[in-house]
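A short reminder: the numbers here are calculations on the coordinates, not readings from a lab. These numbers were taken from a predicted model, which means no experiment stands behind them. Cβ atoms are built from the backbone, for glycine too; each structure is taken alone.
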Structure I
Amino acid sequence: MKSGKLVIAKEYDTPDWSPVQAQSEMQQALTALGNKVDGVYCANDGTASGAIAAMKAAGLNPVPPVTGQDAELAAIQRILVDQQYMTVYKAFKPEAEAAAELAYDLLMKKAVPGSMTGGKTVKNGKIDVPSVLLIPLAVTKDNIKDTVVKDSFWTVQQICIGEYAGACKAAGL
C-alpha cells in the first residue's frame, strides 16, 4: 500500500499484540522482502520487541528504525542501545486527571465541559463524541530524561541496570 511517498510493504494485525507472533510475522515479512526493510511501525513495544528479534536473527545490522508505544522499560532500554528508535509515551498524570474530571462530571450528570474538551469531537461512526485529546510524546534517546524520568514513570535506577549502564551514561542519565 502507498501513502504519499511511504510504501507499506507488509502489514499484520498481531493477535493480542503478542511479541512471539510479531516475531513470526516479521520473519515472514523479511522472507517476502528479501530482508530489505527501511523501518517498522509497531502498535506497541511488545510487538516491536518481536520485530527486532526477528531482524537480529536474520542478521540485519544495524536494525532499521523501529517504533513502538507504551514506553515499556525494555523499550526504553532498547532505545538507549540503538535497537529501537522510539516509543510513544502518554503521560499518566494528565490522562488520570482528565479521566477523573470526566467521570465526576458524568456521575453528577453534568454536561462534559466544553472548556475541558476544547470543543474537540471524534466521530465514532454515528455521532460526534466530545473528547479530551492529549498530546502523546515520542521518546527517543535524546529526551528520555525529560519525559519518562522527569515524570517518574521510570527511574534512572530502573533503566540503567547491568548492560545498559554505559548507554545511560552516554545519554546523560
Structure II
Amino acid sequence: MKLNQNKVDELILNRIGEDVVDIVRFLIKKGENISEFIIAEKLDIPINQIRNMLYRLQQQNLVTFMRKKDKKKGWYIYYWTFNDSQAVLLEKSLKTEKIDSLKQRLGKEETEEFFVCPKKCIRLTLMRALEGNFKCPECDRILKQANNKKVIKEIRRELEELEGAQEAIAAA
C-alpha cells in the first residue's frame, strides 16, 4: 500500500514540520538516490539546511541514503530516497496512538464530573473545582457543572471514523 501525496504531506507536516514537505515532494517526484546537492540546488535551499531536514526525516526512517565517494574531490556524497513503506507504518502508528488517546479521554469524560466557568475561562474536574471552592481561578465566578454529552458524542464519532479508516487500511 502507498499513501497519496496529501496523506504524505499531512504526515510530514504533523510529524516533522512544514519546512520539510517540499523536500519530500521532490524526493517522491524524482525517485530513488537523489544527491543532496541536487536537492539543495533545485529547491534553492542551502546545503546545510537540506542536510538538517534530511536528518530529521531519517530520524523517523522516512528516508534512506546511500553514500558514494566523489572520485575528483574525495568527499562522500549522499544520495537520498523517500521510504514509502515506513510512511505507511508511521501513518498507522499515529492513527493507533490517536485512537488510544481518544479512548483514554472518552473514559475520563464518561467517569468524571467537570465544572466550567460561566465565562468559559476554564474547565475543571470535580477534585480541582473542590480544591478551589468551586470558584474560577481566573475570574473568581462560581463554577457550574458541565454537561459533557456533546464532548462524549464528538469523541465517539471521531473514534468511529479513525477505527473505520484503520480497518480499511488493514483490509487493503
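Tell me which structure, out of I, II, gives 13.1 once mean projected area of the Cα convex hull in nm² is calculated.
Numbers: I: 13.1; II: 14.4.
So the calculation was done on I.
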Comparing distance in nm of label points 7 Å out along Cα→Cβ at positions 125 and 157 across I, II, which structure shows the greatest value?
I
For the read-out helix-only ellipticity at 222 nm (-39500 (n - 2.57) for each DSSP H run of 4 or more, over all residues; to 500), a value of -18500 was computed from one structure; give its label from I, II.
II
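One of I, II was used to compute mean count of other Cβ atoms within 10 Å over residues 5-12, and the result was 10.4. Which label is that? Spell out each step's value before the answer.
Numbers: I: 10.4; II: 16.1.
Only structure I yields this read-out.
Which structure, out of I, II, was distance in nm of label points 7 Å out along Cα→Cβ at positions 29 and 133 derived from, given a value of 2.7? Please report the intermediate quantities before stating the final value.
Numbers: I: 2.7; II: 6.4.
The correct label is I.
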Winner on distance in nm of label points 7 Å out along Cα→Cβ at positions 61 and 77 once structures I, II are ranked, highest first:
II
